[in-house]
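Heads up, there are several structures right after this.
What follows is calculated from the coordinates using simple rules that are stated; it is not laboratory data. Since this is a predicted model, take the numbers as computed values, not measurements.
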Structure P
Amino acid sequence: MHTRIWLVLLLSVQFSIGQKFEPGKVTVKDLEIKQHPNDSSAVAAVLYNKGMTKFNYSEARGFTVEHTFEMRIKIYKKEGLQYANYEVPYYIGYENLNPDVLDITDAVTYNLVNGKVEKTKIGNEGKFREKVSKNWKTATITLPNVKVGSIIEFRYKLKSEDLMSFPTFVFQRNIPVDFVEYTTEIPVMYGYKQVLQGLFKGIASKSIVEHNAINFNNSTTARTDALEFSQVTTTFTGKDIAALKLEEFVDNIENYRSAVDYELEVIREKEEQDNKNFSKTWEDVAQKIYKRDEFGKQLQRTDYFEAELRQLINGIQDHDEKVKVIYDYVKLKMNWNGEFGYLTDKGVQKAWLDRTGNDAEINFILIAMLNAAGVVAYPVLVSTVENGIPVYPNQTSFNYVVASCNFNEKRILMDACTKKAPPGILPLYALNWNGRLIAKDGNSEEIDMHPPSPSKNNTTIVAALDMQGHITGQVRLYKTDYDAFVFRQKYAGTNREQYLEYLENNFNKISISDYTIENEQNLMEPVKESFNFSSDGLVETIGARMYLNPSLFLQRIKNAFTSEDRQLPVFFGYPKQSRIVINLQVPEGYAVESIPQPIAVATPENVAAFKYEIKEMAGKIQVSITSEINMMLVSQDFYPVLKDFFQKVADKQNEKIVLKKI
């Protein structure tokens, strides 16, 4: 007798997919290969990576899930020996489920010895398990006898009662992947959302519906019965996947690694109205977070600071002044312990008494004080740059929280963990795509984390050149917003002599004297620096002519983008505008023979712009150079345009003024 359960097909999507791959045995020829055929710089390569997720069934536990993974790696260089160690995290912190069970089923190293394949299997000493937190363990596979030229291979199986999500399957690695395949076999009663991550180049998939049956022991009949059902079988395949390599101007490389996640959306019953829906929106996530005791209740507490707040804002009626005073006070009193998260750890009252806490505790104190003072303020959930892009609604998508309120008649964001940031300026690691503002009722809205206006970095130089090629002059530097914030983070309060030495070296070995700085600690105002300078190294004299760069010591010599193509988007951090104005006195006995031609260059979509103006008038040369970067993140498809733009900028800034003796 067989028990039959027939499940309804919901959807079948098909894409092109290659022929099924079956790895062969490791051969002498495989071990003799010295470098990767498509990437000679590769220190190692994944020859194949296969994964399978399928459902099992037992009368006692119902459906459970089993994930099987296997990988074969070739080591080409000594730097590739690191791949002899492989870590697998697995979850043990369930409240109502048994912990996940991980079994390392096979691990072996192949070497070429006396013209033959030598096989070394892993022993118990090569398998390590470590509890890294109350909820997680990590298993480490350490392959034996690995050397340059070795091929390593391992397999492991992960069994879980958790059907809510699957482990992330990674298609792209830091080394080339010759072949990758991941198959899921899911009963159609379980509806999962596929979340594709990264650039996903070279990955194809195919989904079909097919019949399956699982034998199980029936305790009632003491017989083996079969549970029959329809399942959706999806297979992802990829071939010759290029290594994911770090490039200049990248935010978080993990944002672009090709991978797939599965999240349970629905369990379908015979009657549609009986379906169990697990689908989440960002609003659902925000409401669940707000209802947590470590979030909403902590925002509502005011008793621990009320006396201090009354004294702090006594006599202050102006809205913006209240914001500034409370923000400065919390920054002064509280110290961030460096821990990230959007939930409190020890609670706001304990943090207040200790004068230290995580980001949630400090910014919840700020938000609660602002609201108690009559300033409407809200928490904003953030995923930091290191945490990555929130790609689908999930509580783990966020790992930081900041404050939001109105200031100068516009909405701003604040982080009281960052002592050198004025209102409206966040630490750079928080400038990452979109955040989520949560109101008191749990309703929420998306917040753009990109700065609304460019930061300014202006330089003014008034200088004179004498007949010996010696230049002297005065310099004024002016920085606003994020440029000012970055300066204060790096240099405010540091050793002045060391900073001036850095400045001299950075400005082509000039000599600096009479240095002054304004607003180093006044965060509401721009940073202003001024100094005198002199240099004998900015002019080249050949015969009766002098050659010098119009930008003097500020010239940009090279294009930062020189590679032929680009794999990843370009990340500039924040919008920025730079302006250089130079007035240079020509020495007596010399006349201007030639100067560079003016130029104005701009990219499509106003991504970047550059304007270069120069003229000679009454024995003086006047130079004005303006450059703008108006987007934080630029697609890699735009790279050829960006490369060409910066090459034109570099070429123009390398042109010379020619002075001729008269």
Structure Q
Amino acid sequence: MFWERSRWAFWAGALGVLILVGALYAQTLDFKFVWDDDQIIYGRVDYQSPSRWLEAVRQPLDFSPNYFRPLALSSLLVQIWLWKDNPAPFHAANVLIHLLNTALVIALGMRLLTSRGLALLAGALYGVHPALIESVAFVSSRYDLTATLLLLLALWLEGRLAGRARILGVSLAFLGALLCKEMALMFPLVLLAWQLAQGGNGSVKARLARLFRTERALYGALGVTLIVYFGIRYAALGYLFTAPIGDAQIEAGTPLQHLLLIGRTLTTLTTLAFVPFFSITPAHHSELPVPLSDGRAWAQLGMGVLILLGVAYAVWRRPGAGWLFAAGLISLLPVLNIRPLEFAYGVFTAERFLTFPLALALLGVLRLPSPPSPLSRTREEGSFALLSHAVGEGLGVRVLLLLWGAALLITTAYNLPNWRDPERFWLWLTTASPHSPIGFSNLSDLYNKTGRHADALEYAEKAIQIAPRSGMGYVNKGVALLRLGNPDEAIALFRRATEIEPSNVTGWNNLAVMLSERGEHDEAERIIHQHVLGKPPLFMGHQALGLIYIRRARLDLAEAEFRKAYALMPNPAGSVADEGLKQLQTASRWIAAAHYWMNRGNLELAERHLQAAAQRDPDRIAYGIAMGRLRILQKRPAEAQQFLREVQSWGYSDATVVGLLNEAAQMLKQGQKTR
């Protein structure tokens, strides 16, 4: 084609691919934050200030104690500092990174593929692939995008540079990818398969021996990089890996059920890479552990075996493509549920995991027409030969590839708008994953927050019907019923949520607050200390304790807890803690609490509350009467008389003041008799 003859034509073609991909994703600049984005933007107060950067990046993400991703997180933090909660710059950055990844796929295609046209096709297929919608449209997928950028850069530098610069460049890119997402751990093995895919004579054993001899310094540097990464990780976290919190980890079941889960994961991801047209969804759901009676799971396990055999066959017959497929599989090893992943209820995999492996798979597909292995050349009459002839010399498969690319583009254009805003996103999820409670439950939560409690009740009931062992459906139904005037059933639902899902922090929090409203303060306080404090979101437990202490007339403790909650909120304006602190600026509340404690004989707490009232510009009459009463109870009648006479001097006197003065006078008289 014409771009084969002209360098400028090729660059124009590459620019055209990037324009196509950019135009496809330009609409995301108008998208809102969805799903876990809120946790990143609003969830942590240490994310809001550059002065707390080191504190923020040294901690794991709230989603898991094993998610240590300081480099990718830093890219998000800079945007939070500059643009606060404006989603447009976050989406723009994701699109830009995706365009860079697309450009790198084109560059790698130039090295591996037989023509510039195939390199451009590789970039176009990658850029418009629907399996990457989540990676680009979901701000929280920044970790996958940045890790992929650095891994693709490492592969490009491996062939672009030489000597020490090559070793240093590849190692630094690898370290950066590790600091973006743990999935990058497999890169040394990916690089090995990548180098084997680039040709060479001899058996695999001979080529491996040659690589280890000529690339000893490079792989040694990658080993040192791993040691450095684990050192950074341990210094920051105090551990390398730890047990997940609560029941966040997928329940794999028996070894056979675990094997079915691995087969289901591998087959699902492979299908998404090559036939994604009817399976795009942000929540790939399965009953977990996978039932042994699930015939579809057994079929997927069989398909997984065939995939592995197919890759092995490709390595033998078409090593140029086969080793790229192997590299893609190797990069997927951390997310195949060999070690069960940490996911929400019923989810077992995610499309964003394909962000890097998909590039390798697409390059492998387009490299199938490369020359066969010297060891298998005598059997050229096989099916790979036919495909080689069709792609290399005929028109049919090229047309099929273009039609496949057009179908990918149409699928992406159709599904992308579903990420526009939370309501549309969750409504889509209820249809794209109808067996998952996540869409129904989150839609119910959204409607509760926006005052549509009848709608919230409807979707919460659907969530419970679909997944009676998932706690959030009960929590959201409880909130809806509470707002609709049924607190008794709300309490029962909150309790049910905590029984079936003991790690449900929101359920415990809501149960404690409701029990406190009923006067069961001791039980409420116990629940908060045992099940809520110290768990994300960190402000929630302190805020609940503030409410409980107000109801117990411990305004001093309530104020302290509200201040802790306020300090942990990125945007505390209008929150319960904010409103509580505003109410506690009213001296009359402190005076009323002081009377409460005087009635119960706790004069120390009464004194403490009146001291706090004095700092809040109290009504001098109400304050004087309270102080007079307190001094009488403290057997200090002279001071009581002084406070009460001041009240009278301000022109106020009623039966309470007169009675207290008489009581003080009687106490003084009795004291004189005693002397």
inquiry  = One of P, Q was used to compute Cα extents along the principal axes in Å, and the result was 125, 54, 44. Which label is that?
reply    = Q
query = Computing helix-only ellipticity at 222 nm (-39500 (n - 2.57) for each DSSP H run of 4 or more, over all residues; to 500) gives -4500 for which of P, Q?
reply = P
remark   = From the coordinates of one of P, Q, volume of the Cα convex hull per residue in Å³, for residues 104-287 alone came out at 248; that one is structure P
